[in-house]
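Given below, in the form of structure tokens, are the structures.
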Structure 1
Amino acid sequence: MNKKISLKDIANAVGVSTALVSYVLNNKKEGRINKAVAEKIRATALAMNYRTNQIARSLKTNKTNTIGLILADISNPFSAALARVIEDEADKYNYTVIFGSSDENPEKYKKILDALVNRQVDGLILSPPEHAEPQIKDLQQQQIPFILIDRYFPGIETNYVVLDNYKAAYEATQHLVDCGYKRIGMINYASSLFHLQERTRGYEEALAASDINLHKRYLREVNAATIKEVTEKAVQELLQTEASADALLFGSNIIATHAVKYINQQKFNVPKDVALICFDETDAFDLFYAPLTFIRQPVKEMGQLAVQQLLENIDGKKESLQQVSMKGELIVRQSTVC
């Protein structure tokens, strides 16, 4: 077994003190240290294949310089984009991100959360599934720094960075009304999660404000476990009956993907037969002959702000609650016509 190189070994090789080697290798700024000496220390450490003892460093600093991130589904383009932004932003502050997907499963979420806490991450960025309130309250009791992203629980006072889902859905629905559509349907997840309920509320209140009676048959809720089958059924019932919907708002890009596939298979013309709007973007919609109008979430701003606020909490610079609701942007494309 090769001997593990220590700071003392590097110090002996360069002819300086162990304290000086430690300072150079653990600080980006050299200060008053001779530049040539600092460069020689780093070059010697590299040549000797030195690796920082992270355990020793964390014991000394009481920090691991790691952030735990739990998202709903890393295969979802929205979650993947958010993870990349968070990872890049954390790297600017010399933090490493350890992340996992809950798949909207409370048990899996708790398992990943426990693993991250046991690894003593310095803080957490969380997109919790339904029924995760007990874990959130437990984190508060343990005084572990965390911030919620994309979603939150209104009954629990926490830090969060989210989209203003009500306003986004309201504006999307209003766009359809302004374009002259009258029978506007919505397909959303059957969920108690607040951000999804806010999307439905925005849709309903936009119709009411325009004096369009909401027929409950135009509002459909689907189960994530059988998303393909139930989405196809919902679209079929909305488009192949009397007084069929002339426009549809989808509560997520996953729902929209399955709906668009079915609509295309059934030879409906978009937007002639039905106009379409969805939450979030995905490259797949660019391949459709009528690229979808969608609500763009400020992913970059959300991710960067979540990291910055979490690190301020970790460093004890922020004690007051930081609750931010960001505005979405309606990107109008060929799937809606005014």
Structure 2
Amino acid sequence: MSKGRPTLAEIADAAGVSVATVSKVLNDRADVSLETRRRVQKHLRDSYYRPGGWDSVRPRGQGRSIEVVVPELQNPYIIGVLAGVTSSAAAEGFEVVIGRLLSSDASVDNPQALLRSEHAGAIFVTADASSPSLKALDEAGFPVVVVDPLRVNDSKCISIGATNFTGGVTAAEHLLSLGHRRIGHAGGPHSVDCSHARLAGYSSALRKAGIELDESLVTHGAFTYDAGRQAAGDLLDRSDRPTAIFAASDEIALGVMEEARRRAIRIPQDLSVVGFDDTFLASRSAPPLTTVAQPLLEMGRVATRSLAQMITNDVIGTRHIELATRLVVRDSTAPLDG
């Protein structure tokens, strides 16, 4: 092959296939046999080929750092995912660099800076996978994995998430099993995929129990403590207030609990509350919070392993991986007449 950046024709000739077949492998097309795909990927890997603006993969032993891009550093959810990323990165032989923060639209401001960096790849946490900046990185062949994407749409990025719909079902079914029938939902932002999935799961469980969804008991806001307080104020000031609230995140749930306390509404005697995430704050609240646990550590680990596969051009079976959620029952929920 040439001493510079290898061409698709040279890769095709070395692998004994057509240029069109190499292109199909690069674009993850399904109409290539597994044996041919592996042979082409081996030649791509051996020649350090990368399409587009990232000219070549650095040889093993160089560029062994990955950048993690987050919206903020104080969020307990982010901390949980980062713990998984760092533990898996050590096992994969990568160093982790906490890089730039996501912009207000959940994308990276300057994707070209990543392309010019020494990093082998990047993990974005709660980014918009369909944003132009992430699309630009993907099209340039720069390895990117998104954890818990805000939006996926037509994105081709590898993403790691959780079973949000099932988690919403589980939360509502738990409250229904305790005798609650008037259940409010303090939801996340309208524009976020996981918010829709959690709301859909909650709605599905209510319908299955023969309860019509009362839209007036559903609020939307940020995944924050302050948004939880606002949602609780809207729901608890009603004359027909709910007896239980399913919050779309632990931080929202903690805000709900504080606002209830300010109104002398006891938890769980007067109001049951369920959160979502199972961050370290959930077990430390007063009372400890019943919540739907996302496997935050494992999400970080799977993201890192997936990124390592991309860096070495190994086959990744699916572009979106969903890990199972589970209900963790603590003291913030009780039977309706308990």
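Read-outs throughout are calculated quantities, based only on the coordinates presented, and are distinct from any laboratory measurement. Computed from a predicted structure; not experimentally measured. Cβ atoms are built from the backbone, for glycine too; each structure is taken alone.
In terms of distance in nm of label points 7 Å out along Cα→Cβ at positions 254 and 302, the structure with the greatest value among 1, 2 is 2. When helix-only ellipticity at 222 nm (-39500 (n - 2.57) for each DSSP H run of 4 or more, over all residues; to 500) is computed for each of 1, 2, the one that comes out at -12000 is 2. Among candidates 1, 2, the computation of Cα extents along the principal axes in Å that gave 87, 42, 38 used structure 1. Match the computed value 10.4 of Kirkwood radius over Cα pairs in Å, for residues 126-165 alone to one of the structures 1, 2, and report its label. Checking each candidate, the match is 1.
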